[in-house]
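Some structures to go through are shown next.
The numbers here are math on the coordinates, done by the rules we state, and not lab data. Given the structure is predicted, the values throughout are model-derived calculations rather than measurements. Cβ atoms are built from the backbone, for glycine too; each structure is taken alone.
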Structure P
């Protein structure tokens, strides 16, 4: 069934109200590979819910708060869910997340691009994460999903903004994070239960030999590594991040984040030497507020 552009552009993604705890904040940080060195005091601040007001929150936790689920798989979007990939992700942070609280996530479709019959289409959406009681904005998230081979419905054919260009020089710093064979099964407990990350049959139907790690998890891994490399593990210095997903990570593989002092970054799977995040850029405040 072809995509119904009018229906998809007007699709009403349900608003999500979510209460979360300090234990969930700690669990999220652990699922991004933080505290793999249990003697690293700065990382313990993110994964120990006994810290009270001193507990810190990894900024990329905004990715899983107020999350409406993988709404593109719903039949009334007219999208084929077996041919959807997460293309790009942007995060803009406005205020630091508390270790526990109640938030509202508001998601809307902002653009639909059609590259032509037999080619890809792209759907762009935006989610705001706000405090449920004060309305204070914590983060704005913008993402593009690639609808593989689902173009040709007569939609907007203009291009999306150009991706950030990575320097030609060798990376100036690197960090490695080892994932676990069951990593996707842990990470999905943050709220993304899409079967592609757990069900071998669903993975096979989507063209993968086994379940893959969530792209959002890889983005979280990159965020904590970049915070370590460029911001001295201070979440208050993280202002914005953008990246493009270029290949999948399988649970158990090693993610190597490669960064430059200007905030450019990419990530690759060390075992296959394949770039999995590309065209990345993170904005860091030089001095914490």
Structure Q
């Protein structure tokens, strides 16, 4: 999936967000769907409801105990993992807040359905249908609609066009290639003379022109991916489970926006690196140990 952050492939599908968004609601449904109907079917409901303060002392306590157990099962391993990973306290606290918000959302949905007078099996089936619709069907439908509304150039075709243009550069007149390249870097003109045989100056010139040949399509590809991500965030306001999942990836910086930003920082670094070596290549000045120490370095945390 070219529209996803590849960093999400590292832990696999069974990560914390998957557990919170997909599995935790099922556990809550199993624990809470028969909160009232189970007692009614056992013949104890009216006796329990007649107790003084039943809503506060009985039903609320049962909800809090079951919800608290689910939250403990989610938050305790997360806290240990956050400590081991050295996650910033505010980010860890924000992510924990999202976990609690997911649990509270589904608890509210479950209690609304469980208050109906139907049998426990009906409640369970209804809640399973709601879970299936909110977490699987609706997000998948929204994703299909967004992909249809925002066409994106094919990444493989884009890479193939780039390589074909570069390979064809071997057969183009060298003078024309250097002339087009020097329009981009006129300051390199004094050292741009090349011999009739192979020259690294000419080689890197047509390599760079190959990148520029697909620059417009490449920008359209990135813009399309960014537009899809923006529409997905908008759809998240209408589909709370999907929106909360997006908030988790955004807070963890593994969403599409973070991936695109990372790619742009890599592009900026590659430009600095390329232009650093162009200076030596075209001026033909020697390159020694001191020059090696001046080569631009890339910091993944802050970019180039």
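Here distance in nm of label points 7 Å out along Cα→Cβ at positions 138 and 186 was derived from just one of the structures P, Q, and that gives 5.8; the source is Q. For the read-out mean projected area of the Cα convex hull in nm², a value of 15.0 was computed from one structure; give its label from P, Q. The read-out was computed on structure P. The value 26.1 for mean count of other Cβ atoms within 10 Å over residues 58-65 was derived from one model only; which of P, Q is it? Source structure: P.
Looking across P, Q, the calculation of helix-only ellipticity at 222 nm (-39500 (n - 2.57) for each DSSP H run of 4 or more, over all residues; to 500) that yields -4500 traces back to P.
Work out relative contact order in percent (Cα under 8 Å, 6 or more apart) for each of structures P, Q, then name the structure with the largest result.
Values: P: 19; Q: 23.
Going through P, Q one by one, relative contact order in percent (Cα under 8 Å, 6 or more apart) is largest in Q.
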